[in-house]
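Each structure below is given as structure tokens.
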Structure 1
Amino acid sequence: MIPDSIFAKRTERMGASAIREILKVIARPGMVSLAGGIPSPQAFPMDRIAELASTVLDNHGTAALQYGTTEGYRPLREQLALYLATLGIAAEPDEITVTSGSQGLLDNVAKVTINKGDVIAVEAPTYLGALQAFTPYEPTYVEMETDDNGVIPASVREVIETHRPKFVYLVPTFQNPTGRTIPLDRRKEIASIAGETNTLVIEDDPYGQLRYSGEFVPPIKSFAPDHVVYGGSFSKVFAPGIRLGFNVAPKALREWMIKAKQGVDLHTSSFSQALATEFLRAGMMENHLPRIIELYRPRLQAMINAMVRSFPASFTWTKPEGGMFVWAVGPDGFDATEFYPVATEQYSVAYVPGTYFFAKPGTGVATMRLNFTMSDEETLAGAVETLGGAIRAFLE
């Protein structure tokens, strides 16, 4: 038997994903999941995959099957530079790094920046996957205040001036878990604060292209290029299984991130990168996105309408303009973790209790994250109405 002494101390801080454990229940017959943050298979460009794969072999040959450079396949980085320019981010191909999903960026930046006890500033709530990536490196978390428009700049400044964090981590557009988007004026103010205080900001943007209403808001990176690491992903706009993320980081940090990545995976899948190259080169981002948006837009509306009809008046919820999530907040005394087994076992509806998205344990017990991408409108409406009725009965 392997002795416990073989394991590094950091494993004590590595917990299984609460969401992954929760998602095990969706395999039960009849269960409707409002829990997972996963794209609908209907959003994948299945009608073009074989064509793309053939084009990759024709245009890239053995390069798509060979070892590659750690920073990423050059043709993909050239296409990404063109794409990023449409977002207002000026980046040369050599300034772009490709990772294995956006999660690869989070672990990578944590590895090269966090010492034990370093302060990391996060939103309250924040993305659980980021907490999982950062926590093994033993940081101390400080939560910044948020409202219906996301993180509050005054709180960002206060946290920076008081705690001098190693970096500020944000998901500014259609945030996971709340669906909130930081408006333009706040983004400019956050960028200004980062410059004035010489603070690094990690801008995680996997959902930004999934906009169903409202106007595009430029990334924070476009206002503070020297102080922001901008990270994007192909998971929500192409397919998560290809495991491709990309980022633009300040030069000194990028060089260390590349060195750290070399020791982890040498480089990200060459074939996946070649697929993404042809995806962008063929204009499929522009052509395929409208299909995804038309798939998800009515699903979001179906969820909101059903919540209006069925949730107790004591609940509030976000009304996002895009993304994949709605965030619901219950009254004092409601415990979403305690209610979860009731919802799943008695009513066959799954969701994610919101408390898991807070860095401070025991926070957000009355909150829940609801996903709308995986079911059609009729199924969503029925599940939300069932959930609303179950909550009413639970609160009586």
Structure 2
Amino acid sequence: MNRRQALGLFAGFVAGSPLWAQDEGVLGPVNVHEFEEAAKRKLHKLAYDFIAGGVEDELTLRANRQAFERYFLVPRVMTDVSTVDTSIELFGVQMETPIIIAPTGGKSLVFPDAELTVAKAALNAKVVCTSGGGGPEKVIADGQPLVWWSNTIGQKDRESAQGYARRMEDNGARAITITVDNQYQSNRDRNNRNRFDYGYMREGVPGDAERRKPVNPALPAMWQPHTPNLTWQYLDWLRGATKVPLIVKGILAPEDARLAVENGADGIIVSNHGGRQLDGAIASLDALPDIVDAVGGKAPVLMDGGIRRGSDILKALALGARAVLVGRAPLWGLGAFGQAGVERVMWMLGAELKLSLALAGQPGLRTVNRSLVRRL
């Protein structure tokens, strides 16, 4: 399916009309799970395993989803939900929904010029996009009002950290997220089994005729450093060069949440890297309530990990998240139908959240609190 056909398939979704491809007479994916299946059929196995897989035995990968199955909603009735407001203000930006596209590596494995494509989708879907850079800057340079956050795993010294912060602010980033749980390359069995070449991260997976000897193959228990020297001092380095909010991503321990705020973090993202770093780490949703309590309202707490439905988002918000980030879900849209698929996935999650709020008797996000959920 080419881009024109994909756009035709999703022509009516913004208005909420039925998802029919009029030229093909078939119904498209109706949820994120089906988008994953559609993407899996199109992607090279190396690419699919890289995106879908977790680390080692994938305990934490599964735990992220299982956590949502342990929490149940306790809806209220006889409240007026004729209109439902999903908007929030976060770091001075008014957002139509509390759903943000998370930073994800390996987009080039899924779609050509993927960072730019996802940024354009975020603009059309009216959501915040978090990126390692490249695509959002091009959209901003074109005069488009994309709201985007830059993401980094850190730099080794003050000079390079401050240079990075200044560049990102100059390029229009409205915040900087610092992913702090990526000290070393993790031990990912799927990649090891596939002898995944990390050189593909920039180039994409070559065709069979272009096969070459791996230049950086995945190996069991690779001891490959990323930013093992990162400490809380890094926040001071960035703060000395920029005024944009600094958001620490990868917090699971309440003690670290308190330290992040004490050291100047403007926000926290509860995250276990989508189950892709330390296997056996606690599920993000299970960690969320204690971190919200530890922060005590001193900074917004966000979360990612395992979100596939609008009802998942509602559970996270009820447990104290100000907003959520989704990583794999938009990638499945990207892999299935390119930009149109990303837009559809983001619209779908927002629509499901709005309906879940209404059916839970909540006219907006301001009334959502822990009384709405029970852990069974």
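Some points to look at:
- Origin of the derived value 1.7 (distance in nm of label points 7 Å out along Cα→Cβ at positions 35 and 299; candidates 1, 2): 1
- Comparison of 1, 2 by FRET efficiency 1/(1 + (r/R0)^6) of positions 43 and 235 (r between Cβ atoms, R0 = 25 Å, to 0.05) - largest value held by: 1
- Structure from which -11500 was derived, helix-only ellipticity at 222 nm (-39500 (n - 2.57) for each DSSP H run of 4 or more, over all residues; to 500), options 1, 2: 2
- Parent structure of the calculated result 23, given that relative contact order in percent (Cα under 8 Å, 6 or more apart) is the read-out and 1, 2 the choices: 1
- Source structure (of 1, 2) for semi-axes √(5λ) of the Cα gyration tensor in Å, computed value 33, 26, 22: 1
The numbers here are math on the coordinates, done by the rules we state, and not lab data. The model shown is predicted, which means the values in this text are computed figures rather than measured ones. Cβ atoms are built from the backbone, for glycine too; each structure is taken alone.
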